[in-house]
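Derivation of every value follows stated rules applied to the coordinates shown; laboratory data play no part. Quick caveat, the model's predicted, so the values are computed rather than measured. Cβ atoms are built from the backbone, for glycine too; each structure is taken alone.
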Structure 1
Amino acid sequence: MSIFGLVLLGFAGIAIATTGIPAFIVLIAAAMLGAGVSIVAGGVPAIVFSALPSRLVNLFDNDLLQALPLFAAMGLLLQGLPVGGALYRTIAGLFRSHQSGPAVAAMVLGGLFGPMNGSVGAQVLGLCRTVLPQLNAAGMPAARAQGLISVAGTMGVVIPPSLILILLSDAMMSAHTIAMQGTNRSERIINSQDLFRGVFCPALALFIAFVVIAFRQSRHPETNPLPASPGHGLPDRPASRTDHWIAGISFLALAGLLAGVAMGLFYPVEAAATGGVLLLGYGLTIRAFTWQTLSANLDEIMAATGSLFALLVAATSLTLVLRVLGTDQLVARWLLSVPASTTAFLLIVLALVALAALVLDAFEIIFVLIPIIAPPLLIRVPDPVWVSVAILMTLQLSFLMPPMGYALMMTRAIAHPPAALSDIMRSLKPYLLAQLAVLLVVLVFPAFVHLADPDYSAQRGPAKAASTEQIGQQLQNMLPDLPAMPQLPSQP
């Protein structure tokens, strides 16, 4: 029956990628099919599935989930306010002597707005509505403009406190708890603040690299055929003094909000609520909102949040079915039997995540795949912060990998006319190389993810990796109903 669970996962992935049916409907259907088969053919008592309501109640007791609609509200409020336009005009105006202003401004907006827009799709859609017309009007080649939008649309994956980060931290906390139940290691369970601090330095390095690349691409004669005349490529009108004030205050507020959450100065829910109230108050003061627009925004917030929660409920139902079928135990046995070093084992799992990202969204990967592969991964790899950051970096990279990268495909679907894929790939090449370089630094130097947490070594420090013999015993403790595992070959 455990193999049947893998069949269910394959069925769900193919259906999501090919049918256009909402993912939560596909996952619920897979869960119902798996439950029915397990009861009829596998002899599983139906009462086992009565645990689902309590699992859902415990799931929604998580305070972090309150941040999801609040950050979605911030993203929609920002789209309805003149903040984005003021920031774009002000940043572009700082580069009046050459053509890099629009590109740098677009990348900075992606870094500031990405964590608040909820998902890669929402971020790409927002940038295509607000920034892409400005880039086209500035005369930027279509391939480079669309590649730039795709890259900026993925910044919300790694910049805290994005929704993807919040949800992944919760999934990794559960996986870490399961892994610790069957091991002899004594360490504090990972939480959201650990992950926020862990990703801070890699995200900052990646953001700086992207801004530098956008700056240099705009100045390079081979990638920018426009004449380098002073002021060329600026917005339709220069930034006014009011724009400067709005941009300065907004930049300081948003950057301070993101940095404060990342460094643990305040919680994501508090930050999102504060930002939402300030943006709403500002919008009402300048009369940017009417009751009709606020009502429409509220409907959109509820729709986005509802679809996300529906996906969470469906994925939780499916993971319960997979555990009943024993699929998680089968995957754990397979993964833990791989004779590889710690880094090599992590690379194998990252490759699985990258392949899954070709057909699944980040939320689907976090809700469905992570609960299955993360517990055995955290048994073999003793640093959960390092593992989490590596997964995030891999997800972001996969969203840009042509031809199936989600951000890339969505940008080309929205842009009219879409640029040739080969041209976009050429414009993406330096960004992809930068992402690979930062990911390589993370993999080779695990301490890089702990630079923003000076107390890490004193409080917990990386646990010592378990030997292959200990891994087999630990898995046997976690899964007592399984037959004894064969002896694993010793690691080199």
Structure 2
Amino acid sequence: MDVQFAPINDLNATITVTLSPEDYTPAVDGELKKVQRQVSVPGFRPGKAPMGLVKKNYGRSVLVDEVNRVASNKLFDYLRENNIEFLGQPLMSETAESKIDFENEGDFVFAFDLGLAPKFDINITAEDVVTSYKIVVDDKMLDEEVANIKKRFAEATDVEEAGETDVIYADVTELGEDGQPLEGGVANQRISLTADLIKNEELKSKLVGIKKDTELTVDIFALFNDNQTVISNSLNIPKEGVNDLNKDFSFKVAEIKHYVDAEINQELFDKIFGKDAVTTEEDFRTKLRENLEGYYANESNNHVEHEISHLISDKHTFELPDAFLKRWLLDTQSQGYTPENVDQKYAEEKAGLRYSLVRERIQKEHNLEVSAEEIANASLGYTYNLFAQYGMNNPDAATVQAFSEEQLKKEDYRNRMADIAMNRGVIQAVKGIVTLEEKEVSVEEFYNIINAHNHAHHGAHDHADHDHDGHDHDHETAHSH
């Protein structure tokens, strides 16, 4: 057996594996003996068929399988023993010549193309400065939070006539030009609104003082101030379909509720913090301030980690074996990649592949490992976010725990959570390298900074943006050793 490694450049190489009969014959003979013991041939007892007959019937397929298996093993043994890092998997060479003739059991020559992993250094130091924003929770913000809580826990009573701020619940149906319900249109959709938010004064005056069971025809666009998002959400239709709506809708009042803000008292304290955990308004405000400060500290930390993930990507722009990787994607993932889309899809994945390579290097340099506890914590966070997407913002902790533990029994899910946990470890390692500069800002200033960052980032990275806290891309399977 002979293995020859021939670099083409820093990112590409060919490797040739030559097998002589003595390399594969023992494996072929051994496999044929297994076949002899297993097959039943008419005229012979089971397992007693002559070897000559077994070779005639099965020799070719066994030869093909065993030669390919031995060649593959020798190839990967060589790569591993020589610490050759590569991307994707070796492909049959387009330039070097293979000599594979299964009609004649002589030498076999397998030539492969390799995409080599780029060589690079981690280019992050203490000279890299990341701003850590400290959001100041002032008295105005605290007052607003108290007001929001009073509204959140407001008590509702049914009333017969709507005031400006009372919530009107109505059933609406789209009408045709004849004033009758439109066939195929929106029908009997329950909506809610308050008159004080309506800008059209004529329509607003009709709703202030309206009584339960009253029916009238309204302009649906005026009712929701021409806000397509609100119309879409209220009528439960795609946003793209709003412009196709007829403006006239029947409007029948189903119920009217008057809300009275909750009082600041022990009952409210117990609802929010648990029985007797807070007993005075001063302690109530102190606790709220602590909660707000904790929330915004977490928001700030998320932004720091987000910036660090960009720093990892932006400071490592080394080249990759692009042509080889496109070939590999077309060869191994033909359902997702075609000659027509491979250039665009690869461009979208390239930044993420670089990130994965840098992340792996940081992981090695810092000897990072993921514990079972870190995987479980990643799963809990993921599960809470999942529940929130379904509108369950305060789910029972035991329910979340049970759901998370059940999901972790699935290997694919557990691997995803391990990946999220490892990425957090890498971010923390980089956070210990860079210089964090603290800056005090108001909440408004902080979110203006976030919005400006998102706008600038999405404009500059339309095809290269990745969520490195839980991304699940094909490129993650492309890196091998």
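Which structure, out of 1, 2, was helix-only ellipticity at 222 nm (-39500 (n - 2.57) for each DSSP H run of 4 or more, over all residues; to 500) derived from, given a value of -22500? Each step should come with its number before you reach the end.
Working: 1: -22500; 2: -15500.
Derived from 1, not from the others.
Just checking, which of 1, 2 has the largest value of mean projected area of the Cα convex hull in nm²?
Working: 1: 24.0; 2: 37.1.
Result for mean projected area of the Cα convex hull in nm² over 1, 2: largest is 2.
Out of 1, 2, which structure matches 26 when relative contact order in percent (Cα under 8 Å, 6 or more apart) is calculated?
On the way: 1: 26; 2: 19.
Attributed to the structure labelled 1.
With log10 I(q)/I(0) by the Debye sum over Cα atoms at q = 0.17 Å⁻¹, for residues 90-241 alone coming out at -0.92, pick the structure among 1, 2 it was computed from. Let's see the in-between values first.
Details: 1: -0.92; 2: -1.13.
Here the read-out was taken from 1.
Compare distance in nm of label points 7 Å out along Cα→Cβ at positions 26 and 74 across structures 1, 2 and report the one with the greatest value. Spell out each step's value before the answer.
Numbers: 1: 3.1; 2: 1.3.
When distance in nm of label points 7 Å out along Cα→Cβ at positions 26 and 74 is calculated for 1, 2, structure 1 comes out on top.
Looking just at FRET efficiency 1/(1 + (r/R0)^6) of positions 202 and 418 (r between Cβ atoms, R0 = 30 Å, to 0.05), which of the labels 1, 2 belongs to the structure with the highest value?
Values: 1: 0.45; 2: 0.00.
Answer by largest value of FRET efficiency 1/(1 + (r/R0)^6) of positions 202 and 418 (r between Cβ atoms, R0 = 30 Å, to 0.05): 1.
When mean count of other Cβ atoms within 10 Å over residues 122-129 is computed for each of 1, 2, which one produces 22.8?
1
Rank structures 1, 2 by distance in nm of label points 7 Å out along Cα→Cβ at positions 66 and 426 and report only the one at the top, that is, the highest.
On the way: 1: 5.3; 2: 4.3.
Ranking 1, 2 on distance in nm of label points 7 Å out along Cα→Cβ at positions 66 and 426, first place is 1.
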